[in-house]
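Every read-out reported here was derived from the displayed coordinates using simple, explicitly stated rules and does not represent laboratory data. Here the structure is a predicted model, which is why all the values come from computation and not from measurement.
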Structure P
Amino acid sequence: MATNKFDQLVEDLLSSELTLTQVQVAMRTFIRRRKDIPEGIKDILCGRAEGASGLIGRMFKSIQDVIGAVELAYRRGASRDPN
């Protein structure tokens, strides 16, 4: 059981109750709703149109690509390990 919001976030990610895609959408929504960030900066970070990824989307895509590549390499290595 999580004792704080950070631990709860980690637990939700581990249990798949929350996905990286949902975290990305939450980040973009958080930035879009902030009044202190200029619209031009919001467009750069979140993308101009709804559904556009912007820098946040690109960063999450890179993270997901790395995770996928490492998982694939691990599975391939594990299937070849005779022990």
Structure Q
Amino acid sequence: MYSDETQMIQRVVENFLRTGSASDEKVKVTSLPDNKTSYVEYIEQDGRSIFLDEYRLDEKTVWAGYSTRSQTVYLSPKTP
């Protein structure tokens, strides 16, 4: 993953964990159900697996991943 992508994901994750808002002005953000660690993104008939990494801020945790294909950040809150 490129540094700009890492910084973008961190920006989106930080905003989500601080405000609860799954939105960003520069990239599409999609919320997934809780505790998902991967997601299959379908564009037309093609499916592509997006693997999510764990991000922590304060005492909150979220799984997040980025698709270069659709330029989307996927977020899945981690719950006990």
Structure R
Amino acid sequence: MRICIRLAVLAAMLGGLGFGLIYLRTDANQAGHRLHMLYAQKRSLEKTCCRLELSIAGLKNQERLRQEAPDLLQADDIGSD
């Protein structure tokens, strides 16, 4: 009788250990997938940031502003009527 109880306790402990290892492995895999997804999102945001910086640099171009100033002023005069 005592040996059956000991075997049952041992089996329960091994089962608990097995379930714990499965949980940890699943959690690690999910973290890996999330890390990969966040890395891809980071690269996408970096590309968007570079595009926006180039757009801003183009908007700061003084020569282009001088060329477009009359059109902008005319559009502002039309809009204020």
For this session: Given a value of 39, 4, 4 for semi-axes √(5λ) of the Cα gyration tensor in Å, for residues 27-66 alone, point me to the structure among P, Q, R it was derived from.
Result: R
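Quick check on the output: -7000 is helix-only ellipticity at 222 nm (-39500 (n - 2.57) for each DSSP H run of 4 or more, over all residues; to 500), derived from one of P, Q, R. Which one produced it? Before the final figure, lay out each step's value.
Working: P: -23000; Q: -7000; R: -35000.
Answer for the origin of the read-out: Q.
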